[in-house]
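Any read-out appearing in this document is the output of simple, stated calculations on the displayed coordinates, not a laboratory observation. As the structure is a prediction and not an experimental result, all values here were calculated from the model. Cβ atoms are built from the backbone, for glycine too; each structure is taken alone.
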Structure P
Amino acid sequence: MTYFVTGATGFIGRHLVEELLRNREGEVFALVREGSRQRLEALIAQWPEGHRVTPVVGDLAEPDLGVDPGWIDAHKGKVEHLFHLAAIYDLTAGDEVNERMNVTGTKNAVSLANHLDVGHFHHTSSVAVAGHFKGLFREDFFDEGQKLPTPYHRTKFESEKLVRDHARVPWRVFRPAIVVGHSQTGEMDKIDGPYYLFKLIQKLRAMLPEWAPLIGPELGYTNIVPVDFVAKAMDHIAHLPDLDGRAFHLTHPKGQRSGDVLNAFSKAAHAPQLAMRVDKRLIDALPKGTISMLMKLPAAQGVRNSLLADFGIPHQILGEVSFKCQFDTRDTERALEGSGIEVPELDTYAYRLWDFWERELDPDLFKDRSFEGAINGKTVVITGASSGIGQAAAHKIAAAGGIPLLVARSMDKLEETKAEIEARGGTAYCCSADLTDLDSIQDLVDRMLADHPAIDMLVNNAGRSIRRSIVLSLDRFHDFERTMQLNYFGTIKLVMGLLPHMRERGSGHVVNVSSIGVQTSPPRFSAYVASKAALDAWTKVVSSEVVGDGITFTTIHMPLVRTPMIAPTKIYDSFPTITPDEAADLVCEALRAKPKQINTRLGTFGEVAYALAPKAVDQILHMAYKVFPDSAAAKGKKDPSEKASMEQIAMANLMKGVHW
């Protein structure tokens, strides 16, 4: 047999050609633009029996697909099957692109098929022709008065109509559902359909433990099929007798609920899954037009677009997440009976799709993700830079080409850090200041702005922690005053001093080193946690005011770090902690990626658990209050024999990173 295939280098097309080469005899002619010949040649080298594929130069936009008239004359009546797959499959594309690729391309393909007098013309349409039809859309349905909401839906309908009205040769139409990667290899060529949700799943995995239950909307039914099923079904049905003039739904026979699809991919990603789904009909019960009127407000659009941009989801697909109808597949099932070709269930191959996306398609793989690219040449103010986290972060920033401005009280220690940085080829500057003194902070701001042309970033790392129960603090109100003075008032005074400079420049990033304690509320840290919680709340309010000025904030809810600040609490000697170097890596990530927050999974879970069951969390924390008593230092004493018990060590390891 002789075949002619348009779109042979496309995703479905190349899998179809592979099936033809594997299962059929004869020559395959592949339409290709001159500029794409190299791509086709690469595929020919990979295909089994690839030598049977012959390129035919042409163009979708030209009459008869731009194929040479002499070639048409020479092959008239000799092509048994013409498969037309070349089209655009993109809900985000505009009218002009869809019209050119889907309608004009099909018109020219039908013309070529007529002039070649092919045995069968096979048109790859889409279930998009059903538009917003409600009910069961049968395979013999076509023009049922359905609403066609996007250029993609409209042009897929119009292109199929062209085949039905103008093909003078026998034709068959294939309507695939949402086509995803290969069920055996996971291979996919682009982000589309459910792949738009993968970044959301990835971020949820980073935020929460796999076992954390989620609540989300049930958006209705969708329909997903792997590309290998589509290619095999097209090959098989195209060669069966007595099926001309019919359409075939290459879809899952029952469809899939959107919540089940999300959970299948979440399970494959080892991410949290939806344990409870809210029926979309509850939203639909709102007065007609409520949501659409709300989304016309510029502020609401800004919120929506910002959320979607974070997850890489095009706003055009929001209304097309689920189908309004289900698809009848009885004709397709009868045609495939006995062939062994059937749609595999998503949960049997979802892990392959996820794995391929994460290794090959994740947009983050193609960004400049280097710390050096984000920090090189930038001036970064770091408080508490004479030791611990601040010192370690300063070394990493300088090594990446940044210029750290080291801030602390002790000039001697700052000079030592500066000398170490310079010995390694970096650049650093020292700025001594007392961050508990508001006048000293103003003087610091004045000096930095006078000596440096730009302050690009600020890391608020300096802090004070006090571990003491409220019972022992009743006569120590000054504990709360001095903790708040440094952790809150001193920090926001410094930020406020630099804000005018950052606003004038139209950019700036502030990193606040907060604590996991803000999320988990551990006993005995009322002074410390309150000061960090105040900073968190201030940051949330101010960040919404200045984001339009190009100024952004990152809050790091830091787990327990082994620094001099925790040394007085001797039981911490046996507790799992992260090192200052590991903590500095979190600071560097905040400077590189500029996320809103950097959290541990346990911290996020603590926050969610308290929101859902505050009384139960109080009981758990009270148990911890009993297990971890006040230290000798908290009582104003010294006890060289003080150490952690096995019970304390076990609980500390179970909830690694929490300040007990």
Structure Q
Amino acid sequence: MINDKLPSIYYGGDYNPDQWPEEVWQEDMRLFKLAGINIVTLPVFSWAKLQPSEDTYDFEWLDKIIATVAKEGIFLCLATSTAAQPAWMSRLYPEVLPVDIDGRKRTHGSRVNFCPNSPVYRMFSQRLATKMAERYGQHPSLLVWHIGNEYAPHCYCDTCASSFRAWLQKKYGTLEVVNRVWNMSFWSHTVYEWEDIVPPTNLNGNNRCFQGIALDYKRFMSDAILECYQGEYDIIKRITPDIKITSNIWGLFNGLDLKKWADHMDVVSWDSYPQMNEPMSNVAMRHDYMRGLKDGQPFMLMEQTPSQQNWQPYNSLKRPGVMRLWSYQAIAHGADTVMFFQLRRSVGACEKYHGALIAHAGHEHTRVFQECTQLGKELQMLGDTLLDSVTESKVALLFDIDTWNAVEMTSGPSVDLDYLKQAQKYYRAFYDLNVSMDVISPLSDFSKYELIIAPVMYMLKPGVSDRLKSFVKQGGTFITSFFSGIVNENDLVTLGGYPGELRDLLGIWVEEIDALQPEMTNRIMMNSTFGELHGEYECGLLCDLLHLEGAEALGVYGRDFYAGMPAITRNTFGQGEAYYVATDPEQRFLEQLSKTICERLNLTTAHQAPEGVEIRSRQKDDKTYTFVLNHNAYETAILLNFGSYKDLLSHRIYERTLVLEPHGVAILEVCS
């Protein structure tokens, strides 16, 4: 468990009492208890109130609200408030303010608006963390520490430039190595002194001429920001060694090496804010990614909105039942918490229209409050039943932040190539089959999987190809796609023919890569029926022109001068198989390919669900809890496998057929 003081799913979220007079607090406590709230996160953005001047600290107001919360039996997720520095710091120490990629120094304001390499910021943030840990570390209501908030700042100031050079010296040792791994002979960019190295800004019009520099600067920034977090972490962990510590990740994004960050978190937490019309497979993939950051351990859903966002182009309401449905989707994929931003709606500034448990109306007689109350009662009823249960998947999707950055920075072959969208396409194919999938790093352990998918595996880090070959040789199945095996970790091309180190595993040689114009398409023509695959399929974006070196062509291109060349191949390697999809096919092709592979490996789901119904399971001890999630806006029937099942939410018994209302949820346990 995250903390055995509260053996149930954490249900609550961000509370900002410093934005309200004290007479509001007691009413909030009444509403929290009514809704079933058992944890509040505070004070995330209160540095200015906690430290009104350089030498003055004021914790009395925080003492009061903590005492008020604890009196009601509500627990604490205590934040260090270091996500937004006070104005006096920016005024007295302007070097704290960051410089953007265009060389402009930022003014004070907003949040996460500091230079991560600033010694001043680090000193004051660690000092505040120390005082908070010493003051509240032994409080009986404290469950978890929350450092910072949605870290992300990249800075290009002189302090960062100097720190970057020190980081490079530690990583590479000599300028000779730097010149080699960055290929600095190109355009006469050889560096002779460490001071010749500058951050890759846009001042010269293009920061993507040297991908090696840009990639390393992103890695450096991730490490620098991590050091800010780590400085607070080490202090808090020394004072409160038994309390878990986290920082909320603000989504699946490529600004930080999230896998490396997760290694320094006691528990992963993240903030989920889907758009109304976003495919639910994308949301599921993000949950699975967060679960995969710590090798399958349950994670915290630190933030979601009870109703609507404030920052999207179109901030639609969550329709009735959707908040509950999406909360259970998070739990189904490994969350042991359901937490909101925010608990009371702000009266002003940019988040005043962001949804909250308590709306501007200020009472419980709202649709959103009633839905939250229903969910709160259900989570109380579930108790610790689901806590620490795990997901057991036989399928893994390899997803790598470095590869994402490298594809995004590369100067070809197509501006429309999007690494994240390619991963989402392949994930969706298995999601629609209700086949459970882990989303893991290429550096993770492959041994428990039967099938690994790695679309657009452009960058191969040291040792990954050997581990993939061992996986397939021992009976595993591997699927990858076009533009894979092209470069090493420094974005230098692996010579000798694409796909580089994967060439013998895949049994192919890619000679050329054709980038199609947006209006152009090609066709995949199946040579014969292969499971669900037969006939023709549309493809586009990129088309690899490849030659067989032991693999067999399952399908070929139907058009252009390379008509008849292989478009999808299969290669036997040891006891396993490796598939290569040489182009970007329509979704129907990936659906039928995934179904074929899953049937060959006997990985199909036990229950039959129509489109729009998601089925996921978590295991604990000898029990399996199966979540059935109806994402449709209409009633839907699911055919159950033989046996009787009890729904933990409705307490009804089902045999053969389960009918769910629009946006309905069931959590099934096999009747003994």
Mean projected area of the Cα convex hull in nm², for residues 372-435 alone computed as 3.6: which structure among P, Q?
P
Given a value of 5.7 for distance in nm of label points 7 Å out along Cα→Cβ at positions 20 and 556, point me to the structure among P, Q it was derived from.
P
Tell me which structure, out of P, Q, gives 62, 28, 23 once semi-axes √(5λ) of the Cα gyration tensor in Å is calculated.
P
Which entry (P, Q) yields the derived value -9000 for helix-only ellipticity at 222 nm (-39500 (n - 2.57) for each DSSP H run of 4 or more, over all residues; to 500)
Q
